[in-house]
Structure 1
């Protein structure tokens with residue numbers, strides 16, 4: 001326990017962040033104390049503004065400053081493809097690749113009976129509404145390659161296929177630079193199933 005109540009409060013505040021344990025929180029707290037006051041004020045203002053001003057895109061569920069996010073409001077995107085992801089952070093990851101030019105749909109989670117999350121708790125109804133106009137030809141499901149992500153992908157595939165829309169799943173397998181020796185059986189099986197002709 002640090003002797004300053006204010007320092008203890010700061011450390012505890014940093015520990016509220018995911019992946020930040022006591023030691024990391026202490027390092028961050030001491031770093032903040034060394035920062036110029038102007039930088040701390042800018043940091044604080046950015047936190048408050050982000051919390052107050054960031055909203056959800058009314059179409060896809062991504063984070064946005066306006067009613068529609070910058071992706072949904074971009075007419076240069078391919079309207080025939082929607083990539084379904086679990087969380088807004090997944091949109092950022094996919095956009096970083098730079099190869100995808102369609103639109104997105106954010107589920108805000110995945111099916112997890114253990115946590116009491118069923119399809120009704122996810123952003124699925126609005127996805128189906130987006131698919132009814134007939135413009136979308138393919139839905140790419142990019143949920144995480146775990147039990148919950150797979151269950152969600154299977155559920156989505158089952159309800160989308162009757163709409164005569166192609167449903168695909170991102171391939172899972174070995175990372176570039178990875179060794180077969182360290183891969184588990186499920187990853188190897190996925191890599192084999194997702195093989196491509198060269």
Structure 2
């Protein structure tokens with residue numbers, strides 16, 4: 001019996017081989033490495049395109065956290081109940097979503113601290129927003145301003161903190177200097193689990209040391 005050998009076109013073999021070789025060093029992290037992939041050429045991106053964890057990196061997943069009730073004078077089911085500025089007075093231009101997000105991110109920091117981690121260790125984040133009463137949609141701009149107070153607020157080229165705005169105030173030093181840029185998704189949903197909440201956040205953090 002004769003066995004026929006069929007030669008594949010050289011171009012096909014070359015393309016497949018090149019693709020496989022290029023992918024390995026670009027995406028594969030070392031066993032103990034946390035490797036964020038950031039937009040090329042950007043010095044101050046808000047989030048990573050993705051974050052790869054080496055196979056020996058342990059991670060911690062925090063449950064979703066909403067804002068703490070910081071304004072007992074407000075009605076129990078109102079968004080104002082979850083504002084923790086002194087006297088419940090919002091600074092100029094600060095929205096209810098922004099105020100609640102600041103509250104939530106402080107709680108995220110406390111949660112991570114209890115687990116032996118910090119905000120700089122966050123590699124993934126999911127944020128859920130509910131639209132404020134009377135609004136047509138969720139306040140993504142307010143959420144993003146609050147996020148920048150705690151995340152992604154250093155220049156990647158210089159390492160220096162980048163001023164960020166609070167409401168309509170001129171940009172100022174961030175509340176928490178943090179170079180971390182997690183992979184992130186922000187979703188508007190119809191109802192959060194607690195009446196009055198406008199923001200809920202869950203994070204994954206990596207033990208990097």
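Summary table below
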read-out	value
For -12500 (helix-only ellipticity at 222 nm (-39500 (n - 2.57) for each DSSP H run of 4 or more, over all residues; to 500), calculated) the corresponding structure among 1, 2	1
Entry that produces 3.2 once distance in nm of label points 7 Å out along Cα→Cβ at positions 107 and 163 is calculated, selected from 1, 2	2
Relative contact order in percent (Cα under 8 Å, 6 or more apart) derived as 28 - corresponding label from 1, 2	2
FRET efficiency 1/(1 + (r/R0)^6) of positions 59 and 115 (r between Cβ atoms, R0 = 25 Å, to 0.05) from the coordinates reads 1.00; which among 1, 2	2
Identity of the structure behind 91, 41, 32 (criterion: Cα extents along the principal axes in Å, calculated), options 1, 2	2
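Throughout, read-outs are computed from the coordinates displayed, never taken from laboratory work. All values derive from a computational prediction rather than experimental measurement. Cβ atoms are built from the backbone, for glycine too; each structure is taken alone.
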